[in-house]
Structure 1
Amino acid sequence: MLTQENTALAVIDIQERLAPSIHNIETLVRTTAACISGCKLLDIPVIVLQQYTKGLGETVPAIKEAIGEFTPVEKITFSACQSQEFRNMLAETGRKNVIITGIEAHICVQLTVLELLQSGYNVYVLADCIGSRKDPSRVYAEERMRQAGAVVTTMESALFEVLGRADHPMRKEITKLVVGLG
């Protein structure tokens, strides 16, 4: 179960030069930004990764705005787990549940998920917050990650799982984020 105390969020490679080629990118960015805002309200640590920033650019503006002040983890490997900085940051959170968002689903997201699972983490992939250039690549990546042991869910489901109850102090704010997506 996802709780405020045991969960972290990883945002993988939602970058300026890569984003325009991703299927349904506008919805993905909007939903991911809402997820980040929800995690911030719930004091869930957010780790942002950028693949080869020099070539693929910075994190897209809407995601940067949702996060606020942050320093991205720069990587050149497809799996974030190959980055010692990412592994250290995640370990420092003390969280064993990792929510995953990002692009591309069938490359960097999938390889990160598989390695996190091998490392003993519980991984929750947000189907509405991951994408690929071609939608079938995302679909098959979701299936592979599910078969490997990841939980494939949605942003709304994950945030309400963290809340756990209707009288949670942040329920109204989380509901506004979700309803605001239309």
Structure 2
Amino acid sequence: MTNSQKLGTVDSFIEKLQKNSNFALIKFDKTTHQSLEALRKALKKEQSSFEVVKNTLFEKAINKLALKNKNLKDIRKNFFPLKETSALLLLGAEWNKGLNAFYQFVQKEKTLSFKFGILDSQNYDETRLTYIAQLPGKDQLMAKIIGSMKNPMSKLVYALKFNTNKFVYILSQKSKS
């Protein structure tokens, strides 16, 4: 006979995974409670959340969802059965900010690492998630593009004004002497 509390936990995982299509499974080992709370606080600012999961119950939730979702079938085939302690990192609409916040935290706390994840309906393993987490955000990339577009124009304006400015400077020096 199955425990109703375990069934409720599986159902809550299913609900969370359906609500948040972008998530990552995290491996943690000997991490202190204080550092996990600091991580939760940092992730909350980025509309992400961190929850410790029981591997068997998480596998059951994925198995139920895999009947309808091809990505979850691939996850089940490639990464199951789950080993070691796990936590679920649920990412908000702007998942890159949550991933980056987690990556910044991992740089200080070496006991955490990625296992696998799904971002924009694509499966990623540990190395790919780490690489994606290191990339700059959308805002930073847009600022770089705008800066690179503005730079040649400002240099052209400076080059066009240079001779005129030099002429005005020479005239002002002559008028003073």
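Every number in this text was worked out from the coordinates using simple rules, so none of it is lab data. Just so we're clear, the structure is a prediction, and the values are computed from it rather than from any experiment. Cβ atoms are built from the backbone, for glycine too; each structure is taken alone.
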task: Match the computed value 11.8 of Kirkwood radius over Cα pairs in Å, for residues 38-77 alone to one of the structures 1, 2, and report its label.
output: 2
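From 1, 2, which structure was helix-only ellipticity at 222 nm (-39500 (n - 2.57) for each DSSP H run of 4 or more, over all residues; to 500) = -12500 calculated on?
1
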- line: Taking volume of the Cα convex hull per residue in Å³ for each of 1, 2, the highest value is that of structure 2
task: For structures 1, 2, calculate mean count of other Cβ atoms within 10 Å over residues 54-61 and state which one comes out highest.
output: 2
message: Given a value of 14.5 for mean count of other Cβ atoms within 10 Å over residues 14-21, calculated from one of 1, 2, which structure does it belong to?
response: 2
